[in-house]
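Asks: The next part holds the structures, each set out as C-alpha cells.
Each reported figure results from applying straightforward, stated rules to the coordinates on display, with no laboratory input. Predicted model only: the values in this text are computed from it and were never measured. Cβ atoms are built from the backbone, for glycine too; each structure is taken alone.
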Structure P
Amino acid sequence: MTEAAEGSATAEGSSTRAIIAAFAANLGIAITKFIAWGFSGSSSMLAEGVHSLADSCNQVLLLVGGNRAKRAADREHPFGYGRERFVYAFVVSIILFSVGGVFSIYEGIEKIAHPHPIEVWWLPLLVLVISICLESFSLRTAIRESKPHKTTRSWFAFIRRAKAPELPIVLLEDVAALIGLTFALIGVSVAIITGDGVWDGIGTVFIGALLVVVAIVLGIETKSLLVGEGASDADAAAIENAILSGGETDRVIHLKTLYLGPEELMVAAKIAQPAGRSLGDVAASIDAIEARVRAAVPVARVIYLEPDVFHEDAGPAAPTETIVIKGED
C-alpha cells in the first residue's frame, strides 16, 4: 500500500482527536498560569500563560479550517476548498506564534531591566509541575494519533512531508510547550533561590525565542503546502506503474501531480497511444487507467489524461498543450 493510501482514511479523525486533546489541556493550563502570574508577579508565568492561550487559539483555528475545507466545489472554486486547511495552518504558525513570541521577549527584557522578587514562590512552581504533566498527556495523545500516519518514516520526515498540517502542528506545539515549561521552571527556580528576578526575565526571553523559532519552522513547512506540493516519490512511482501496467500505453510522456488538499491529489499525465486508434478505444483505455490509478493511490481523486503519439526524435511534448480528455471523477 502506498504512503498516501496508508494515511488518507483516518487522518482527519486522528487530527481532530489530537487537536481537541491539546485544546482542552492548553485552555486549562492557560487559566492556571494567569492565576499564578497574578499572585506571584512572575514574568515567566505571564509568558507561559500567553503561550498556552496562543496554543488554544491555534487549535480553534485548525478546527475551523478543517470544517471550512469540507465545503463542496463551486463555480468560483472548481477544485474545492481543501487548501483552506493549509491557509489556517499558515495563520497559526506565523501570526499567533510570532505574536506570542515577540510579547514574551518584550516582557522578559522588561523584567531584566526592572527585576523584582517572585511573590508566593510555591504557586508558580506548583502550576509549572502540573502543566508539565498535562502537556505530557497532550503530547502522548498527539504521538499516538500520529503513529499510524508516520509509518516507517522518522518523526522529522513525518513533520517535513505530511500533507495534513494539523498533526505536525500539534506535535510541535506540545514539544515547544514542554521545552518552554522547562525554561520557565529553571528561570523561576533560580530566581527564587537567588532572590534575583533577573533570572525570571531570562527564562521569559528564552520562552519567547522558542516560540519565534517554532513559528519560523511551521511557516516554512506550511508555505510549501500553500505554494503547492506534488506526490511523494513513492506515490508518483505507484501512479506511473498503474498507468503502464495494463498495456494500454507503453510510455508516460510526462506526469504532473498537485495536492488540492491534504487528502485530494490531482494527477495530469500525457500518455503515448498508437497512431490510428479510434476515439472509443482511447476513451476505454483512459477509463481503465484511471481506475488503476485510484486503486493504487486513493487520494488521486482528480485525474486528467491526455493521449498523444510519442516521437523519439521530437522528445516529450510541451506540458502546456490543451487537448485533454478528462475521465470520470
Structure Q
Amino acid sequence: MDNFQHMPSTRHGNIAVLMGGVSREREISLRSGQSLVEAYQRQGIAVEPVDVHSWKPLVSRLLEKNIQTAVLALHGPCGEDGAVQGLLESLSIPYTGSGIAASAVCMDKVLCKRILRDGGLPTPDWSLARVVDGEIEKLDNRKSWVEAPVFVKPGNSGSSFGVFFVKTLESLKEILVKSAQMSEGDPKKAVILVERAIVGHELTLSILDDTPLPIIEIQPEKGFFSYDNKYTAGRTCYKIPPDGVDSGVLDKVTRLGLEAGRIVGCRGLYRVDFMVDMDKRPWILEINTTPGLTATSLSPKAARAAGMDFDALAVRILAGARLDRCCAGC
C-alpha cells in the first residue's frame, strides 16, 4: 500500500459525494463527506457534493447533473441500510461500499448477529425487547435474559446513539426506555438489543478491498466507546498495534473479520468491531459497511498505519465503485 499512487481518475465520469442524510448520524456524515470532497479536490478530481435531504430531490439532482458514480458517505438508516444502494442500482449508477443485501444486514444489528452465529462466528449472547407505553415487551422466548453487565443498544442505529452500559438489571427498564427514544424511527416499534458485556480489549479491524488494515485498540479515558468518546478529540486513546494482545489473538481477529465480511458479502471499505475477553477469545460486536471518515475516525487511522494517507484512501474508495447487478434498460 505504500506504493499506491494518487492518480486522478476520469473513468468514473461525473462523480457525486452523497452525505448528510436524514438519520441521527447526519452531522457525522456531513463531516465524512466533506473530508472526502476535500481529498478529491486536492487530487484534482472534480466531484459534486450532494447533501441528501430526501429521495425525490436526490433523484432529480443525480439525473440533472448526469452523475455516473456515487461515493457514499451516508451513515445510518436510509443511507447505510441498502435503501440508497437500491436507488442507485435502479439508476444504474455505480457506488462505493457494500451492496444492497450486505448494507441491509449490517445496519440491522440483530439480523447481523444471527447470520454471524449461524455462520459459526462468535458474537456475544443477546436478548431483544421493545418498549410499549412505558412497559417492556420481551421479543424472544428465552426463560431469562442475559446476566448483567450488559450493553443496551437500538437495533438500527450507529455511532453509539442510544447505547448504554448497564451494571445491574435493576436499572434496565429505565435504560431501555431511553434507548428506544434515541433509536431511529418510531420508539414504540424500536427493537432494542440487550447484549452481554464482554470485559477485555476493544479492537477494530478495517478491511479495504479484502485486505486487512492494521488492528486498532480503543481505550476511552472514561466509560465505554460512546458517541462523545468517539467524536471528541482527546477522549480516547488509540493503540496501533494493540497493547497486551499477543500476535496469535490478533491473527485470529483478522481471520474472523475477513470471514465475517465474506459471509455477509461486504466489499470496499468496511470495519469489524471486536471485544477480546480475559481468556483471549475474540467476539464480533458488529460490522460497519460505511465507516466514518472524520478527523477522529478509525478507518483513516488504520490506513495511515498501513502507509496510506487520507487522500490515497479516498481515491482507493472511489476506485471500488460498482453495481451489484446491471440494471441498464430495466
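Asks: Consider the structures P, Q: one of them gives 0.95 for FRET efficiency 1/(1 + (r/R0)^6) of positions 125 and 253 (r between Cβ atoms, R0 = 30 Å, to 0.05) as calculated from the coordinates. Say which.
Replies: Clearly, the read-out refers to Q.
Asks: Can I ask one more? Thinking of P, Q, which structure, once distance in nm of label points 7 Å out along Cα→Cβ at positions 181 and 309 is computed, gives back 6.9?
Replies: P
Asks: Can you say which of P, Q returns 0.95 when FRET efficiency 1/(1 + (r/R0)^6) of positions 101 and 285 (r between Cβ atoms, R0 = 35 Å, to 0.05) is computed?
Replies: Structure of origin is Q.
Asks: Output the label of whichever structure in P, Q has the greatest value of mean projected area of the Cα convex hull in nm².
Replies: Going through P, Q one by one, mean projected area of the Cα convex hull in nm² is largest in P.
Asks: Just checking, which of P, Q has the largest value of mean count of other Cβ atoms within 10 Å over residues 165-172?
Replies: Comparing P, Q by mean count of other Cβ atoms within 10 Å over residues 165-172, the maximum is at P.
Asks: helix-only ellipticity at 222 nm (-39500 (n - 2.57) for each DSSP H run of 4 or more, over all residues; to 500) was computed and gave -22000; which structure, P, Q, did it come from?
Replies: P
Asks: Something else: Out of P, Q, which structure matches 0.25 when FRET efficiency 1/(1 + (r/R0)^6) of positions 173 and 245 (r between Cβ atoms, R0 = 35 Å, to 0.05) is calculated?
Replies: P
Asks: With distance in nm of label points 7 Å out along Cα→Cβ at positions 109 and 293 as the yardstick, tell me which of P, Q scores highest.
Replies: When distance in nm of label points 7 Å out along Cα→Cβ at positions 109 and 293 is calculated for P, Q, structure P comes out on top.
Asks: For which of the structures P, Q does the calculation of mean count of other Cβ atoms within 10 Å over residues 61-68 return 18.4?
Replies: Source structure for this number: P.
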